[in-house]
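**Q** Structures follow.
Rule-based calculations on the coordinates, nothing more; no lab input. For clarity, every value in this text was computed on a predicted model and none was experimentally measured. Cβ atoms are built from the backbone, for glycine too; each structure is taken alone.
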Structure 1
């Protein structure tokens, strides 16, 4: 079984290349520059970066945007547009939203 470090080196060559691939998929803080955002991601573990890349890629491939995913969850749960539920769900992490969608699709 390969370690996260081996996976990063094998698939991306370096952690810097992985961070460069993950950066456009994530939202940075409003008061944060690109360099600060990159520095922050460089301090994240390889395992978490790989997991973030997987989740964000799955989100983009399956739903396009977070808003589309949230809209589908709102329709499945409420059966109509519900602004309060939508705003609440937009605050959730991508992993949590994908888990909710997965649970709804299994019903």
Structure 2
């Protein structure tokens, strides 16, 4: 399953501390087994997204928990949810609309 995590960095944290935490959480060694980071993108304003692949929501919960434990206060906020390619979602929505139209 794909999961998308939107996050905002804590702007009040000193830059050196943010760099240390970034190295720790992006090293790859702390991810739970079965969780793969596909993309990790940041904007100039200090917010970004991470696209992950995992077998379950519990695996993603563990990954986000590890990030928080590795760097308390690093993230100002996070939002994580299952995701899918837009083409797949629109195709499913089209099928749902067709089924409603036949009622």
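**Q** If helix-only ellipticity at 222 nm (-39500 (n - 2.57) for each DSSP H run of 4 or more, over all residues; to 500) comes out at -13000 when worked out from the coordinates, which of 1, 2 was used?
**A** 2
**Q** The value 2.0 for distance in nm of label points 7 Å out along Cα→Cβ at positions 16 and 32 was derived from one model only; which of 1, 2 is it?
**A** Source structure for this number: 1.
**Q** Given a value of 43 for relative contact order in percent (Cα under 8 Å, 6 or more apart), calculated from one of 1, 2, which structure does it belong to?
**A** Only structure 2 yields this read-out.
**Q** Here Rg/Rh (Cα atoms, Kirkwood Rh) has been calculated and equals 1.11, so which of 1, 2 was it run on?
**A** Value 1.11 for Rg/Rh (Cα atoms, Kirkwood Rh) corresponds to 2 out of 1, 2.
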